[in-house]
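Multiple structures follow.
Values quoted throughout were computed directly from the atomic coordinates according to the rules given, and no laboratory measurement underlies them. On a predicted model such as this, the values are computed, not experimentally measured, just so you know.
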Structure 1
C-alpha cells in the first residue's frame, strides 16, 4: 500500500487476513524426521497405511477362545493351551478352548472369546454360563486401519496421538515441511534483559520470551537478532542481516508513528509495508510487508498487543507458509457473565476467565483492567472473548470465545 499513516483507514481483521495470506509464499521443501520429534510439524505428503491394524484377529479381553457354534451350558470344555499377548497359539481342536489374554491372536478355529467372568472353572475344564456369538469380544484384523487406507493428508499439523497412529503402521520417520527460519528482534532503548540490573527508565524485555515461546510452539527455528537500538541506521542494518538469514522476520515495537519508532521507515526503505492499522483492540499498530523479499511482521510493543496480534495474524500466516491445512482456531460460544457499554469502531478481544456455577454452567468473567500493558492478565486469563465493533454486551449474551489452548 505504501500510504502515509494518516491516510490509512482502520482495516477489519476479516479483510486484513485474506489480503495478508494472499501475499505470502508457500514453503514446499520437506525433510524426513524421526516420529519422536515430529509433533507439531506439518506433513509434507499423504500417508497411506502399509499394513492392517491390528494385523490379526485378537482378543478384546481376558477370557477363553472358543468356537461359538459349540456352545452348550451342559458341556465341559477342556483348556488345551494358554495364549498371552505376543504369542501365537495352535489350531483349536473340536470341543476344546484356549485360555487367552487381551491382545493375543485368536488361534485358528476360534471365532469368539468368552469373558472369564462368564465361565465356571472346574478341575477338568470350564463350563460356559451364557450363550456365545461369533465375533464376540474379538477385534477383527484391520478393524482399526485397513491396508492402503489414507491416514493423513498433506498439510496436517501432527498431534501426539497422530504419532501413535503412524507408529502403529510401522513408520519410524515421516516427511514434514522444513521448519521456518524466523528472525526475532525487539526494539526499544528502554528494554533490559532479565538477569541484569535495571537502569533508571528501563523495564525488562518480556515480549522476546513470549514470542520466542510462541514461535517454538509452531516448530519454527528462531534466529535471535537481539535488542535493536532506537535509531534508523541500527534498525535498517539488523533488518538486512535478518533477511539474509531467515525466511520470516518478526519484530516487536517501533511500528507506531512516534519520533523514536523507526521500524516502519526502515522496512519501507528495504521493501514495502502492506498493512498498517487494524480495526482490533488491542493491537491496532500492526505492520506486515517485505524486507529484501522476505516476509516481515511488525508487532506493537505493549505485551498484550504483541501477543494478540501474533496469535490472530502471525500464527495463521506462519501456518499458511508451512502448508498447514488448518490455519484458524476453533472457537466456542459462551455466555458473558459481565456487561459493557457499546464498544467503539474496533473489534475488541477481551481477556476473560471461564467460570462455572454450581450446576456446571460456564460463563465468561472479564478482567476489569483491559490495558494493553497489563501482561500478567494473559497468564490469569483462559482466553479471549470477541466483541464486534459498536456492540454492547449484556449478561447472558453469547460471545465468541477463543481459548488459549487453541491459540498457543
Structure 2
C-alpha cells in the first residue's frame, strides 16, 4: 500500500514540475526600461527663433549731388574718423553747352539788364540833383526864418520836401544795386561749362567726409558709376554698439515682455545674456521656406555681457535667440520623455517593486526637456522614460543594463 502511494506522489511531483516548466516558458519576461528619479530643479520656458546682430546706429552716406562717383577709397572693415576720413568722391554732373537760340536769348537778356542799369543810374542822378536843390532851398529858408521874413509853414514844407528828395536818392541807389546784380546774373547764364571738366587732368571732385567715427559696414557703390543726388554710397557704424533683432511668430511674441531675460546662442562663441528692449506693436507678413504665410513681429534685444565676451560678433551675423517667458526655480520636475496622455490627463509610469504603476499627474510650466509637477508625484519617485506599448498597469519591469 505504501509503495502505491509513493508512486502516486512521484508522478504528482513530476506533473507539477512539468506544469511549472510549461508555465515558466510561457510567463512574460520583464520589460527592460530606462528610469529617472524625480528631483527638484529649475524649469525655464523660452520662445526660440533666429535673429540678426546689427549695429545700433548705422550712418548711411549718400551722394550730395548728381554726378559720377569715383571708385571707393575705403573698403569694408576700414576704420574712419568723423570729418577727417574721405569716404567718397563725386564728380558733379555738368550741364550741356548752349545752343544758338539759347545764346541769343541770353545775350538779349544781358542787353536788357544793361539798359535797366543805365535807366536806374539816370534816375539816381536826377534824384541826387533834386535832393541837392532842396537841401540848398532848406538852408536859404532857415536863414530867412531868423529874420522872420518867411512863415513857419513855408519852413516846414521845405524841410519835408528836402527829406523826401533824400529818400528818393536812397531808393535810386538801391535800384542801381539791384540792376547790377541782374546784369551779373544774365552774364552768368551765358557761361559755357568750364573747360576743366572736359579734360582728363585737373578734374575737381566733391569729397565726402565720414559723418561719424566707426567702421565701414557696407559699400553700395564700389566702382565708378553715375549716381543721382541722394543715392546711397556706403554705411558706417560702430561694431562695439550691437543689438539683436529677432522676428518671432506673433503667437510667440505676445508672450514676450520688455525686460525679459534672453540667451543668445549658436553665434560661434559662448552663450550670451541679453535683455528684451522693445517689442514692436505691429507685425508683418512673411512667406516661409515652405510657402506658408506667417505673421511675424520684430523684437529688439540688448546684449548684457561685456563687449570683451562677444568681440568677434559683427554686423548682420546670424544668432539663435531664446527669450525666457516663464521661469520656475527649485520646483519638482519630471523629464518630458516620461510623459504621455491618458484621456485628457497627463500620466507617467512609476517603477515600484519592479512593477509599472500608472500615475495621473498635473503639470505646470513645461519646456522641451522638463515639466513642472504640481500634483501626483513625490521627490524620489522613479519614473519610466520613453514608455512603450508593452507597458501597462502591473507589468514587470527591469532596469535596462548599459551596453
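Cα Rg over 2.2 N^0.38 Å computed as 2.23: which structure among 1, 2?
Derived from 2, not from the others.
Here helix-only ellipticity at 222 nm (-39500 (n - 2.57) for each DSSP H run of 4 or more, over all residues; to 500) has been calculated and equals -10000, so which of 1, 2 was it run on?
Derived from the structure labelled 2.
Tell me which of 1, 2 gives 28 when you compute relative contact order in percent (Cα under 8 Å, 6 or more apart).
Comparing all candidates, it corresponds to 2.
Suppose P(r) over Cα pairs in 10 Å bins from 0, in percent, for residues 274-377 alone works out to 11, 26, 23, 25, 12, 3; of 1, 2, which structure was it derived from?
It traces back to 2.
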